[in-house]
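Engineer: Each structure below appears as structure tokens.
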Structure I
Amino acid sequence: MNSGVSPSLDELLPPLDVHAHVDPTVTQQQLRSLGSAFVFAVTRSLAEAEQASTRVDPRLVWGVGVHPGVLGSIEDYNPQQFRRLADRLLFVGEIGLDRRVSGPRATEVLHDMLEAARDARRLCSLHSTGRQAAVVEAISDSAGGMILHWFTGSARLVQRAAEAGAYFSVNAGMNDVQLRAVPPDRMLPESDFPFTRKAGSSRPGDIEALERRVAPLVGKTRDELRQSWYQNLRAAFLASGRIEDAPTGLRTALLSA
């Protein structure tokens with residue numbers, strides 16, 4: 001197996017990160033430190049998403065998020081504002097359920113956001129800490145374009161979600177059992193920066209440690225693995241219906257993978 005990604009593929013298909021936390025006030029100088037990676041930048045509140053909605057960053061894809069583990073984000077949820085931002089931004093994330101914030105309000109907000117995402121035909125990045133079964137249940141009717149981020153549910157739940165059409169974004173902080181449970185044709189890469197620093201992700205878009213971990217687990221070279229991730233993301237975009245809205249560089253890479 002190759003020890004790394006070939007320069008020719010790295011140019012054609014740069015590192016891909018479908019879930020990372022980036023401050024909406026990030027400067028262009030700071031963005032240059034991310035290199036050539038394509039990064040899906042999630043937000044934790046509608047206020048953050050409002051800031052992100054004014055940006056044009058060729059290598060960042062900004063999402064509208066209401067983090068389920070942040071009580072204030074759930075309490076401040078405004079359905080009209082969310083729909084407006086979902087129409088403006090390319091994807092929805094980070095949304096979902098979390099054991100730290102329970103009760104009917106959190107579930108109501110999730111279902112409303114999922115409906116808005118389907119109406120806007122947007123990819124979704126979903127958080128499920130401590131509520132994996134409930135999140136799988138929530139997306140089971142229409143999982144097209146749904147990406148379960150850092151999913152640690154049982155193998156049975158992984159299978160159920162995959163059969164419903166969901167994808168899974170994995171990171172270097174996950175163990176081998178969790179990584180092996182994800183079907184290769186449903187797997188996408190994420191850094192979840194800054195929460196995976198100890199696992200080797202030094203910045204958004206840094207998926208080198210993840211590629212080195214996953215490639216032997218799925219029997220691929222790193223070149224083959226990265227190409228498969230672009231192919232999976234293309235399929236997820238097509239399932240959600242809006243690949244034409246992707247930034248030009250990302251769309252070109254998706255269609256050439």
Structure II
Amino acid sequence: MTTGAMPGISVVVPSFNQAAFLERTLRSILDQQYPNLELIVIDGGSQDKSVEIIRKYEQHISYWVSEPDGGQTLGLIKGFKRATGEIQCWLNSDDLFWGSCLFEVAEQFSKRPEVDAIYGDTIWIDEQDRHLRVHREIGFNRFLWLYTYNYVPGMSLFWRKKIYDRVGGLDGKFNLSMDADLIIRFAESGTFKHVRRTWSCCRFYPEQKMRRLQSAAAEEDQRIRRRYIGGEAPWVTSIKKRVAMAVRILWKTGTFCYSLRYKRRLEG
């Protein structure tokens with residue numbers, strides 16, 4: 001693919017008091033030197049050194065702001081209202097992009113004009129960027145997604161702007177499971193594709209938002225699922241969950257998602 005053919009990619013980075021990780025996140029995006037990048041940073045009014053870090057890179061940032069925004073989802077909504085790229089995504093300010101993922105994403109969308117959203121795999125890392133494990137996933141399946149959990153790694157998810165606009169974008173009522181809500185609406189309205197490429201690093205540490213607020217995230221997740229299976233008898237739901245988990249494990253096993261050899265190759 002020639003540089004002139006590169007589609008525009010908008011990356012929105014939401015952040016709040018994440019100076020410990022923010023620079024590494026921005027560098028993981030900018031160091032790829034993707035030629036048609038629109039980087040948008042929405043800071044929620046941080047009191048640490050986040051603004052200092054943002055200003056260090058502002059010549060490479062299309063738009064940034066630091067002000068109270070009512071939370072991550074509302075901040076993301078603000079960012080995507082300014083996004084103009086044909087392809088869009090967000091990257092949390094404690095996660096990283098891996099390798100030359102933006103070039104690979106652009107190539108995937110160019111080869112598959114019928115696909116609306118694409119996701120890859122991710123690597124779990126700790127606070128010092130040390131690899132904890134490679135997390136490989138299976139293709140999107142609505143039944144498995146509804147009756148197990150949201151297994152699409154949001155930091156490796158990219159979509160076309162047209163489907164984001166078609167479904168109405170993020171829903172501000174969700175503060176933790178906004179990605180799951182957006183994913184299932186994408187699936188209802190368009191075409192999903194999973195590719196066997198590692199595109200991001202997801203950071204795990206004690207202060208991580210999803211770990212601190214796990215019960216609240218689970219409640220939001222259940223609200224999303226009740227939208228689709230709320231009238232179902234509990235015993236039927238229980239059986240479907242068992243079947244879905246068994247199928248998921250078999251699918252992951254059969255496609256070598258648990259392969260240790262893949263981890264050694266990646267880290268070597």
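What follows is calculated from the coordinates using simple rules that are stated; it is not laboratory data. Bear in mind the structure is a predicted one, so any value in this text is a computation, not a measurement. Cβ atoms are built from the backbone, for glycine too; each structure is taken alone.
Engineer: Where does the value 15.8, 46 come from, among I, II, when Rg and Dmax of the Cα atoms in Å, for residues 50-193 alone is the thing being computed?
Structural biologist: II
Engineer: Follow-up question, since we're still on this one. Once distance in nm of label points 7 Å out along Cα→Cβ at positions 98 and 242 is calculated for every structure in I, II, which label goes with the largest value?
Structural biologist: Largest calculated value belongs to II.
Engineer: With mean count of other Cβ atoms within 10 Å over residues 74-81 derived from the coordinates and found to be 14.0, which of I, II does the value describe?
Structural biologist: I
Engineer: Still on this structure, please answer the following. Of the structures labelled I, II, one was used to calculate log10 I(q)/I(0) by the Debye sum over Cα atoms at q = 0.08, 0.10, 0.15 Å⁻¹, giving -0.27, -0.43, -1.03. Name it.
Structural biologist: Label of the originating structure: I.
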